[in-house]
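The structures come next, written out as structure tokens.
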Structure I
Amino acid sequence: MEAKTSMVSFCEVSDCAYNKVSSCHAIAVTIGEARHPACLTFYKSRGGRGGAPSAEAMIGACKMENCSYNVLLGCTAGGVTVVFHHGHADCDKYAVR
């Protein structure tokens, strides 16, 4: 089976250094830590911005092994939105298998 991965289609976490006009400009993001679908690539902007201006972020790795969209540690959800949830950035597609 070949691993496929999803794009980050929208990011509502405006204070992330990789967010520009609700679009993620990191080359790839990592999702998941300690049973929580956090966006581990999130970096609180302190005035500067990061990422590549032309980059359209994809899920580089998903550590949520119990997510129904996780195949070979990649994401098959189609498109992912990163949302602000309880003070941090989360993947909105996380669904327990």
Structure II
Amino acid sequence: MTRISSDEVKKVAQLARLELNESEIQQHAEQLEKILDYIKQLDKIDTENVTCTTRAIEVVNVLRKDEKKDYENSEELLNLAPSRENKFFKVPKIINE
């Protein structure tokens, strides 16, 4: 079993912005060791003929063609905006050049 030091637990806790007392540090070290031992079991599995995959179920995007549609009450929608310019919503500038 790989020994996880209290310094390693403290480092991870600091990165995660966690305040742990000494008993919690010891407890987390023991739990992390058990997790790593459990993960080591995967080394025993023969994956020689298993193809690589990124997910268990293949996902396909369903796309539709973008189509311009005129909205009958566009003037009413534009009037609801805090600011507008002609037929457009006016938003604050976010990119400085």
With distance in nm of label points 7 Å out along Cα→Cβ at positions 34 and 58 derived from the coordinates and found to be 3.1, which of I, II does the value describe?
I
Per FRET efficiency 1/(1 + (r/R0)^6) of positions 26 and 66 (r between Cβ atoms, R0 = 41 Å, to 0.05), the highest-valued of structures I, II:
I
Which entry (I, II) yields the derived value 35 for relative contact order in percent (Cα under 8 Å, 6 or more apart):
I
Source structure (of I, II) for helix-only ellipticity at 222 nm (-39500 (n - 2.57) for each DSSP H run of 4 or more, over all residues; to 500), computed value -11500
II
Tell me which structure, out of I, II, gives 5.3 once distance in nm of label points 7 Å out along Cα→Cβ at positions 42 and 74 is calculated.
II
For which of I, II does log10 I(q)/I(0) by the Debye sum over Cα atoms at q = 0.19 Å⁻¹, calculated from the coordinates, equal -1.06?
II
If you work out distance in nm of label points 7 Å out along Cα→Cβ at positions 50 and 82 for I, II, which one comes out largest?
II
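Values in this text are rule-based calculations from the coordinates and carry no lab data. None of these values were measured; they are calculated from a predicted model. Cβ atoms are built from the backbone, for glycine too; each structure is taken alone.
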